[in-house]
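In the part that follows, the structures are each spelled out as structure tokens.
Nothing in this text is a laboratory measurement; each read-out follows from the coordinates by a stated rule. For clarity, every value in this text was computed on a predicted model and none was experimentally measured. Cβ atoms are built from the backbone, for glycine too; each structure is taken alone.
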Structure 1
Amino acid sequence: MKDNVYVLGTGIIRMGKYLDRSLKDLALEAITGALVDASVQAEQVECAFVANGMGGIVTGQECMLGQIVTQHAGIKGIPVFNIENACASGASALHLAIQRIRAGGSRLALVVGVEKLYHADRTVISTALASASDVELLPKDVPPTFFMETYAMQAKRYMEKYRCGVEPFAQVSVKNRYHASLNPYAQYRNEVTLDEVLQSPMIVDPLTRLMCSPISDGAAALIIGTAEHLNSSRPKIRVAASQVVSGNGHGSIVVRAAQSAFKEAEMKPVDVSVVELHDATCPAEIKICEELGIFGEGKGHRAVLEGYTTLGGRVPVNTSGGLVSKGHPIAATGVAQIIELYEHLCGRAGERQVENARVGLAENAGGWVNHDAGVCAVHLLERVE
């Protein structure tokens, strides 16, 4: 029988622009926070999984980042694994840590996601982001809007298929900025209006700037482990499911990952209290909500306009502000999503608390291979008595 795995503590920094701070400096702050929150000493950690996607191109640190950041935090002599899986690097690191604990290889693990994307040369940023695809198929001069062009095509197809205007996409941005205004770790905390979203500069039609996730630096960390390490004064937050799948060229990756996760957890979409998902653009949030089964096919755009995904609604989505407002520091994103769910399930999310939250779902995807996302991870967390 596999061991249950629990989230024991979290650490996160505010997402933003940190040109004067190194990867190991950002990671140190998050790791220290997680250790303190879990009441765990550095020497108690038995293994570490450190996620980073773009460090080799942006900072020159191609190898051994995990060993560097853990030793910088005083964690030495243990198995350390470096994880890269594009934008899903953080969730993939968590998945592997969970499997190691379930297999009996460790009882207490550290999971870190850390990323620096800001660079004085914008072409370095574009090159780094484009590397999350088959570089042999890329044009010689990769446009900065490379991934946004793909998301724009998906948005147009959705609009045509379901006779949907652009307003629901803009409303997602308004909602997520509102949520981010309540999150001290979000990159952009100022609220915006529907008109401001629609009138912001066009990136790729129909996507305006305020509908797209920004460039971000950031770090997030988790301590996970078996029941013996639980804090008796805190709610028990169990990993109910952890699934990672790759694309197959048919665009069904989120559906397959979600179905596998719900099967593992013996749950249904209706059981979910709060969702953190990969809204690289605002239209993507609507599409993914449908693929997760939160709303029926073609119903997501109406649900957004009716407030179902806003705090206080039927199923609050991206209460952190999502990638669009909280920020998207590639490898840190998946870990940050889990932290947001943990806050709600523990009842310590403050002004953005989802009342009576029992089950949280995180969906983190990444890359683009053969006309489909390269990877998708879905995790389900459950508050247990």
Structure 2
Amino acid sequence: MARRRLLTREALARHYEPSVDDREITRHFTLSQDDFDLIATRRGETSRLGFAMVMLYMRWPGRVLESGETPPAPILSFVARQLDLSPGLWSHYGRRDETRRSHLAHLMKRYGYRTFDRSAFHDMTGFAMPIAHHVTQPSRMAAILIDEMRRRSILLPSVTVIEALVRRARQQADHLVHDVLAGDLPPETRCRLDKMLERRGDRSASSLSWLRNPPLSPAARNILRLLERLEYVRSLNLDSARATTIPRVAFDRLSEEAARITPQHLAELRSSRRYAILVAAGVRLEEVLTDATLTMMDKLLGSMMRRAEHRIRDKAIVTMRSLQAQLRLLTTSCRHLIEARDQGVDSLSAITGIDWPRLQDAIGRAE
């Protein structure tokens, strides 16, 4: 099966084709006095125009002006005006491939340019591998590599070579991450990780699926279920410090993949990648389950506190109402006694209508 393309010429066109914006043309295609002096050593108007264009293209966009290629008309006219030459001379230069190659060799030697050879591929792969941990978008990574090649005076290779370079750097970065995370795992740990992909007892779901789907509603039984999952993850004996030995973005990428990929697909992966993903899954699951357990405990305690507050409040309301009723009874009794004294009436006869059982109960509560 054909590989999926990471890059296309269209995606990198702005890096290979110079802009025809007036400011960009002025910025990249203005000749210096040293340039004029060097160009003047070429014999013939056609040779001078061709030499100038080859030199300028090596500087920007940083590639070889190919045989038969015609620069954009605005750029060609801008350079020709500086040399007081006709842009039409280019058509004659285009027929002289031997002259073009001679100019290339002279300019490369003079300015220290070099072609993208095997050594350059090796050097740029070493440069790109650390970047691949942080930059996942192929086009962005290609742009960084192209800028670095210009800085090193390496003439840009074809897009297919850039794509191969990006692919190799990504592969080496992945292999390094996999090796750091899982390269030295003991056999018993690998065995426990493999069991995560197997069915859990007589259930249809694997242990990994069970771990990835914890209960979330606050309930005492769900706390126990979370603790059961947390105990399982901790029984894997994974060192969480492994996650700190690789870039955080690389670890996050692996743990996110572990959350998406099916156990069946995971079981089919190359062993180094599979164990690295499972280690990332285990470390991340321990964090997630610990946080989920603490959060659920916090919610349950909060709920219990609110229920206790409601009970205390309700009891206080009942008590207050009872006290108010008792106070009213005592107040009424006292008022009758005061009125009887003021009127010279027998006190006992004045309070015969009082609810004596309630009065006795109120006095008992007060005592």
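For FRET efficiency 1/(1 + (r/R0)^6) of positions 51 and 139 (r between Cβ atoms, R0 = 35 Å, to 0.05), which structure out of 1, 2 has the highest calculated value?
Comparing 1, 2 by FRET efficiency 1/(1 + (r/R0)^6) of positions 51 and 139 (r between Cβ atoms, R0 = 35 Å, to 0.05), the maximum is at 1.
For the read-out mean count of other Cβ atoms within 10 Å over residues 179-186, a value of 16.0 was computed from one structure; give its label from 1, 2.
Label of the source structure: 2.
For relative contact order in percent (Cα under 8 Å, 6 or more apart), the calculated result is 25, so let me know which of 1, 2 that is.
Answer by label: 1.
Looking at distance in nm of label points 7 Å out along Cα→Cβ at positions 75 and 203, point out which structure of 1, 2 has the largest value.
Between 1, 2, the highest calculated value is found for 2.
Computing log10 I(q)/I(0) by the Debye sum over Cα atoms at q = 0.09, 0.10, 0.15 Å⁻¹ gives -0.76, -0.83, -1.21 for which of 1, 2?
Considering all the candidates, the number was obtained from 2.
With mean count of other Cβ atoms within 10 Å over residues 35-42 coming out at 17.5, pick the structure among 1, 2 it was computed from.
Working through the options, I get structure 1.
Given a value of 1.52 for Cα Rg over 2.2 N^0.38 Å, for residues 107-258 alone, calculated from one of 1, 2, which structure does it belong to?
Computed on structure 2.
Identify the structure, out of 1, 2, from whose coordinates mean count of other Cβ atoms within 10 Å over residues 43-50 was calculated to give 18.2.
Source structure for this number: 2.
Which structure, out of 1, 2, was helix-only ellipticity at 222 nm (-39500 (n - 2.57) for each DSSP H run of 4 or more, over all residues; to 500) calculated from, if the result is -11000?
The value was obtained from structure 1.
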